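These are the structures, in structure tokens.
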Structure P
Amino acid sequence: MEQAFDLNIGEVLEHWQVAFAIRELIANALDEYVITGTAEPQIAKDGRGDWHIRDFGRGIRYEHLTQNENPEKQQHQDVIGKFGVGLKDALAVFDRNQITVNIRSGHGDITTGMRAKNGFPDITTLHALVTPPADPHLAGTDICLSGASDDDVAIAKGFFLRYSGDTPLEQTRLGDVLTRRAGADEARIYVKGLMVATEPNFLFSYNITRLSAELERALNRERSNVGRGAYSAQVKKILTACQSSQVAGPLTDDLGQYTSGTMHDELSWRDVALHACRVLQTNEKVVFVTPWVEHGDNQALRHAIDDGYRPVVVPDDIARSLGGTTDLEGRPMIDLEAYRQEFNDSLVFVLVDPAELDPVERAVFDMTSPIVSLAKTNLRGIGIDVVISETMRLDEGGQPILGLWDPQERRVILRRDLLHSLDRYAGILLRELGRALTGTFDETPEFEEELTRLLGVVAAAGLTHTRA
């Protein structure tokens, strides 16, 4: 009853290990599971020490050994296998390594053996030996491997995301970002759940589920050692499609490592780095700073931290690129300058009632009118108030300013701690008075001229008093 089916294997993958051949059998079982929606395949050892790969689909037929490419698999988006020749290659590898294969299904049983080639009795080739099914009612396919080691099976299972222990951080329509397992020397690149490459300096592992034409071409019959050039574009698209802090957080944290040279390779992709910053701000209260700001004495940064912002250190070029961009909700990206502007725009002055000043502060504050009088000016006459505030806006260097002229309210606002020094208080009061009288700001000719006039008038009044 035996029929010998010539496998016609023209190219034998001599460097294939047994684990690669077992990988092909597992891939076929998983594909049948996905296509038919039947029970999950089983990979187990029996009491004799033989390994079984069992699916519960439609059952293998000898006709499947004739296919170079499986049209059904080509049309299905979620299957791993594409090439029918993978099964034939696996059978050749098992034969070369003295591993006995018995394939059972309701359609027939198949093993392998060397037989004379039809019409050429002097040439023997590997044949599939097909016999009627021992169990016509067997659901799916049971492949028994006699002589395969436990290590071979473990290595083969390790090629599959399903059995690897890698877990997804975020799923996108193009693929998944996966945790890089603790202690793993390399990140992994999967294509539809099957590992095709490793990356020693990637922050994450990836499972690409939607393939580019370039990646399709790169997936040769070996399905291993695929070059980065084939999948890098898809990895970038996956990362720039992510919208969670679970992915953006580690990416932006990694940006801070560029000065030490330990930054992972994904962050060398500028569009990925910028997208990670945008996602992070969408989900968290962060402020982006450069390393020199982080290590310096910056009052604005301290204010931001006190306001609940978390500093995120980014390289200078990324910091420059954030200007003019927005997060995923359309809000401007927050660096220290943007924070300063936001702080100043939202600041509410906390004015201090003179009656609440301590004796030292009150003594200085009571000198306000005499100081102004020395400048031959009367506050009431020009309709200007002088008030003291606990809070103050930040200057361009991130430092709280000492005083300001508020033209809308026609008041000079001075910071409370100035009241601990009469000379500092007097100096800032005169400067803001100069702004009030000219309606201009620092470094304008009008302001400089008025400030010079005020200093001259005060100096002259002081000298006159001294002579007297």
Structure Q
Amino acid sequence: MLAWSVALAVATASPSTAQVLTEEEAAFFVRRVGLSARPDEIVPYVGLTRAAAIDKAIAGMTTTAVTPLPDAATSLLSFPKPDARDDSAVVADTADIAGVDVANLKAAGKALLGRLGQKGLSLKAWWIEELCATTSPLTERVTLALHDHFTSSLKKVRDPRLMARQNALLRQHAGGSYRALVYAIVDDAAMLRYLDASGSDKDAPNENLARELLELFTLGEGNYTEADVKAAARALTGRQVRRVDGEVVRRPRRFDSGDKTFLGKTGPFGPREIADALLAHPRTALTLTEKLWVDFIGDDVDAVRAAAVADVFRAADYDMRVLLRALMSEEAFWRREPGVIVPPVELIVSVARTARPLLTAGGASGDVLDALRPEPLALEAKKMGQDLLDPPSVKGWPSGERLVTTATIAPRDRLLRAVARDLEDVGEEDAADLLLSPEFQTR
């Protein structure tokens, strides 16, 4: 079994030109694509070629979470879709859950959402636990990156059910079809609520979703016109997120069915046609490629190489596994300097994945392990500047060195030192040294 010192040595060892991974190179790879680098996680990659290691990580990707959702996220999710059940039955069940008069649908919905809104922390804690428990850290890393790309916020959405559905959607496509994800995201209830597209009417189309879809999610500034934004906003009208069950319903009378000119083409476009036009534009592939380059390789994006990777991604009809394999095959991916600063959520998860098994095996008290429970960890991530499921804006969280400020460095240091002391108390000095090394905060 590898010693804990291997995970520390990876930061200082010189890069190898050999294709077969040494212990240090395997540790580096596991850290860069995962959420921790325990010896048991490193061992399966030692002796593999780089290509085989990449294939192994990608082959292990999953589409669903292993951690059961909390009640706040599952309320009403078990109901059949509205077209398979009388609306009155849905209302009756909702009113019963909310404790209000069945005749008052508006009150039932408001009461239920008020209750759900107070339980947002349970959903954040659930994802923290999934990050700790997952058998495919790469899946969760990509899901996190997609959450930071297609941002939505509990504060604005106010319904954990919708955020849970969006989270499942991102995970489903993390190693699948980005084309299918774009189709789904423009019709996602949390996204419609977050960017004010729920209830957008042909007589007064809201431009928020259209603008962010073009500016941040796909094309980027300079690759579209204001006329394109207005045309997309018209195409994205006519949908409503129903309060009682969170379903997206069509309102044909509110949809602008007239011709629109978008990115040089004209027709009676709706959401699907807008998505198709964006996916046909080469900039869409490059936007996500650059996003994942920053996440997996570093802030210094090589424009020429990123463009080449994006071309491969687009030629594969937006297959996420092709994109991930291409990024991991870049020489820059294997370069260990200067390293990528680990974001707060990944840092606290890495601490938990590293320390929990050792503290449990060492007989640590419940009080010691309490700090590594999901709820406290979610609050710690917020103190460090990354409030999971509540990014500061539609632009997501800052990356790299911008994550570490005078306000956020103290809670990072406090957590690492506290857990390191606990590890020392149970005789795990090597793991404690790893947590206290500056290299633990980079990958």
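Overview of values
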| read-out | value |
| --- | --- |
| Per FRET efficiency 1/(1 + (r/R0)^6) of positions 162 and 386 (r between Cβ atoms, R0 = 41 Å, to 0.05), the highest-valued of structures P, Q | Q |
| For mean projected area of the Cα convex hull in nm² computed as 33.9, the structure of P, Q it came from | P |
| Structure responsible for -16000, with helix-only ellipticity at 222 nm (-39500 (n - 2.57) for each DSSP H run of 4 or more, over all residues; to 500) calculated and labels P, Q on offer | Q |
| Label whose coordinates, when FRET efficiency 1/(1 + (r/R0)^6) of positions 154 and 322 (r between Cβ atoms, R0 = 30 Å, to 0.05) is calculated, return 0.05 (choices P, Q) | P |
| Parent structure of the calculated result 9, given that relative contact order in percent (Cα under 8 Å, 6 or more apart) is the read-out and P, Q the choices | P |
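Each reported figure results from applying straightforward, stated rules to the coordinates on display, with no laboratory input. Not measured: the values here are computed from a predicted model. Cβ atoms are built from the backbone, for glycine too; each structure is taken alone.
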